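The following blocks contain the structures, represented as structure tokens.
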Structure 1
């Protein structure tokens, strides 16, 4: 009877822990990135009342006679299924579609989380609601991310300005009419266009380009500017073949010098594509030749950013330029269900989980990112309420074992009366 009473006590303790676990799951039904837990019951060591006996010529085998001593909790395991994704529309919200974890630095320790409700603080650091800084790789000044190095705090350079880039290439595109006569007093044989070029200090200058037909299949190209940044000059000639395609330029390439007062001189190439939709041609019809584009840019300040599904953080600057600023890193573990809960949605690596294996989103089995979304809790309320009933009934049944054993003991004591 004492064995049954102790077995009932162990059942009460085990089912109480199951109730605690179910209660924690239900309480976190709306916790971002939360993973539900489940209790694994195991029987305890049994008391052997009679040993076993092997079969013999006279008798068959006799199994051992054992009485169990109750139950204990073998472990509380996390259920690592994917939670549903909720679209939030916030650029800094990130959800993981896979097995990876965000690394966040809190003091000198790196913790891990599935909760991607991030934002940028006043210093430009990407942080979670507790202020822990998200880890990743920071791009260099050229926008290159070195992914084989150690991770660091992801910080957005809020005050960063891109220096101006002087114009080095001007692209001419369109058609110069083959129907235009040479030196006709009545029909125009001159095509004019213009484009803004950028000097070494970021100032723009309007550059005029004049193309004059001087012979069959030959045009002379001149440049000028009203502000004197380019002296009026002939930069060379353009020759087309009888098929209307660009044949050659003299010299090759055509060049002019952008040298405004107070700024360093810059040599600018005049690029004329031979093929493609922007090809520079000479066909019959209307002249449509224009200075299509140039590759310089003014100084720019960070105006907005976006985070891609591969974790790449891209900045958009006021001059229209885009540059990679960094990339979010993800970590995987050999046994993620063994990670130690550290509170606030954070997890800590331990000997059972193994060390973190850091990779880019989508690499090394980490899974991809869904920008503008959050992963919800994977708690299934219908399952948890069912578990709640099971735990309650188990607790009640084990309490009956104790009360019944007590009644039997009382009857035994009453035998003396």
Structure 2
């Protein structure tokens, strides 16, 4: 008999982290109802990847661009918001929790050959990305909530603890306090930006056998902040009409590039570890087609052609949230067996998986605040005193953005803004 299953994860916003290698040896304590005490998860500021791991990192980033295109294609008006990193980390956890068709489909869809290489890369990213310094902050957390009639094998508990810093907690889903407790954990780890994973009354979830979550929260100040006194009320020409919005404006040295489809400007976050790339479609390029045009290859070519300009930029301040249909999106990418996933590695048998992906984005004069949940993831700085050629770009019509980690290229969040 197929049992019901709910899984979730809160997605990441990346940042150059402050971690160090550690190998916690944590098992699952079934009698105590939760995972045992584990050594402190150490962070490192270095990310040393082998050539094979660098290849897998490139594969993960290519998956992110495909996910962006598929997510936008599923949107009625071209607007979307998705965290590719969150989804890929979640799929890494999911692949370890399952066997058979869905396990193989995940690896094939991402393009990674073997779960061992996937785990090695995820472990290094989990030690490197979290950080709280230089005006930016990132928090990543993982957890499994398992119905207390089951016993998860110690080997699985140790693996997800070592690779994902994930706890396993045994719960009673028929207890009215369980769902609020799960939602409170998600809300706390995302600073309230994702207030709940499981919507609605707790009684909807009494038949669950498991829930799982990866939460990621990011807050970063601009390296060069916008002055609120310079903001003004301007017009944004959305797909359905013109609206009055708060427009921020500033002139600053910034990376700029263009091709026949887009103009791109890069705004750095404090510390230069992460950046937001803003893509304005060229006249004649529809925003609904932009994500499919911006492939990993075309974006790499744009970045290679970036030159520093004295850019006069106007950008709307905005808040956005989204909940794309991740189950159907991933099915279109080849992961089709989630409804009959075999969780043999967890000792749970065949379960019915329902996926959730929620995102929240806030952009203002100070910086960006991002959060995501997926359920079922040496720079040479330009001298600011130099003289650069002038460039003006106004994001007063639909545009696309990508927030990415500079060292790894990992996409923390991506989306398109078509209305404000």
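All of the numbers you see were taken from the coordinates with simple rules; none came from a lab. Here the structure is a predicted model, which is why all the values come from computation and not from measurement. Cβ atoms are built from the backbone, for glycine too; each structure is taken alone.
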When semi-axes √(5λ) of the Cα gyration tensor in Å, for residues 137-200 alone is computed for each of 1, 2, which one produces 22, 19, 6?
2
Taking helix-only ellipticity at 222 nm (-39500 (n - 2.57) for each DSSP H run of 4 or more, over all residues; to 500) from the coordinates of each of 1, 2, which one would give -8000?
2
Out of 1, 2, which structure matches 4.7 when distance in nm of label points 7 Å out along Cα→Cβ at positions 161 and 177 is calculated?
1
For structures 1, 2, calculate mean projected area of the Cα convex hull in nm² and state which one comes out highest.
1
For Cα Rg over 2.2 N^0.38 Å, for residues 225-328 alone, the calculated result is 1.52, so let me know which of 1, 2 that is.
1
Among 1, 2, structure where mean count of other Cβ atoms within 10 Å over residues 321-328 as derived comes to 20.5
1
If you work out FRET efficiency 1/(1 + (r/R0)^6) of positions 193 and 345 (r between Cβ atoms, R0 = 30 Å, to 0.05) for 1, 2, which one comes out largest?
2
